[in-house]
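Asks: Dropping the structures in below, format is structure tokens.
No lab work stands behind these numbers, since they all come straight from the coordinates. These numbers come from a predicted model, not from an experiment. Cβ atoms are built from the backbone, for glycine too; each structure is taken alone.
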Structure 1
Amino acid sequence: MAFKLTINGKTHVIESEEDTPLLYVLRDELGLNGAKYGCGVGQCGACTVLREGAPLRSCIVPAASLSGHPITTLEGLRAPDGTLHALQKAFLAEQAGQCAYCIPGMILAAEALLRATPQPSEMEIRAALDSHLCRCGSHNRIVRAIQRAAKEVAG
């Protein structure tokens, strides 16, 4: 079956079964490897993307169900001038990712948070990332990176 998805502002015709998880379409059909396979049951956050600006676990959502809903992956998160997004810069500056497997999902969850709450408290940041697992233990650096990005965006 063919259906259309809008990923990072570009429309794609997808030739997959209706129940194929979005994560597999992103990685296998479109070559967008930012979202990672972690647990496969939507609990770790490694596969997080944004659907209309809200975090979504792409490993458990059938891709066909997202037709008509804009999706943003890490690859589509850019500053208006095409350079690295403020969050990407901040994560690099704070050395927030050791292995970086969880970082794409964390950055996208942080983007959703900053859109809803431009100057979040540390508690709000921790709550927004509570369901994202990081085995490296980089949580404090990740929080600092999000605080840094919030300050940069606020100017």
Structure 2
Amino acid sequence: MIGAAQVGQFRKAARITQPALAERLCVHEDTIGSIEQGRRPLKPDLAAQLDELLDTKGVLAVAVANVPERERFPAFAQDFVEHEQEALTLLSYENHVVPGLLQTEAYARAVFSCLYPPISPEEEEERVSARLDRKQVFERKPWPATSRSPQG
């Protein structure tokens, strides 16, 4: 994920620990770790704060501004979302949730508001937007066939 390795490298070069950086940014230490490991995307506002704090002359803000559309999704889901957009048939099995493609905005917001650790309102907004954008697959011609496995 863009920014992940750079944040860690710039932080180490500035001789700042993850806990100290988190305290200065008023975020949880796990947030910094997740960004550096690529599990959580670096947001534009946080990139700007990091650029100022780490004296990186706007490098991180520029990197975040040029993030490809694919990177809007977590790394583990990127290939899936890409294939989903090209699929002729969508097969899925869901146990206790409404599948992402069928979620209303309110349902998606409820799902993201229950995450632990909690995400910021900005990240929640971005994830809801990305999830709703996936519905574009149903506007394709021809529409992909869908099939759901029966629950046992």
Structure 3
Amino acid sequence: MGAFLADIYPWTKSLHIVSVIAWMAGLFYLPRLYVYHVEVVGSGNATDDLFQTMERRLLKAIMNPSMISTWLFGLLLVMTPGLVDWTMIWPWTKGLSVILMTWFHMWLAVRRKEFIAGTNTLTGRRYRMMNEFPTILMLIIVFSVVMKF
């Protein structure tokens, strides 16, 4: 298995990067939609229905598949011989950050259910603040992988 993973490494790495880009785009955009949903749209009207459709499609058609493929190709990279030195700090900081990114993804999914139920209590300001969370994690991940500290 190790030789096979080494042979397909360029493909695995490329697909991992593409998956991460798609996932990050959604993680940046969905909280932004929530800001506008709270501050401009309100609930119980045609625009509310439109926003719920956009939010659902972004989460279900782009974010969920890209999160799954990010994990899949990331785990294949972890299993590729010679790529990860577990005695260093960087794989642990990256791993923890990816877990936190996944938590944030799930947090956004729960917020979407609150919009559907008409029970959202968070403000646009709160969604703006939470929108910084994936940026911080992205910086930790990129610096961990590139600098390999």
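Asks: Looking just at distance in nm of label points 7 Å out along Cα→Cβ at positions 13 and 69, which of the labels 1, 2, 3 belongs to the structure with the highest value?
Replies: Of structures 1, 2, 3, the maximum of distance in nm of label points 7 Å out along Cα→Cβ at positions 13 and 69 occurs in 2.
Asks: Okay, moving on. One of 1, 2, 3 was used to calculate mean projected area of the Cα convex hull in nm², giving 10.1; which? If you can, show how the numbers build up before the last one.
Replies: On the way: 1: 8.6; 2: 10.1; 3: 9.2.
Source structure: 2.
Asks: For which of the structures 1, 2, 3 does the calculation of log10 I(q)/I(0) by the Debye sum over Cα atoms at q = 0.17, 0.19, 0.25 Å⁻¹, for residues 21-108 alone return -0.68, -0.84, -1.31?
Replies: The read-out comes from structure 1.
Asks: Hey, another quick one. Which one of 1, 2, 3 has P(r) over Cα pairs in 10 Å bins from 0, in percent, for residues 29-76 alone, as calculated from the coordinates, equal to 26, 40, 21, 11, 2?
Replies: 3
Asks: Of the structures labelled 1, 2, 3, which one yields -9000 when helix-only ellipticity at 222 nm (-39500 (n - 2.57) for each DSSP H run of 4 or more, over all residues; to 500) is computed from its coordinates?
Replies: Matching structure: 1.
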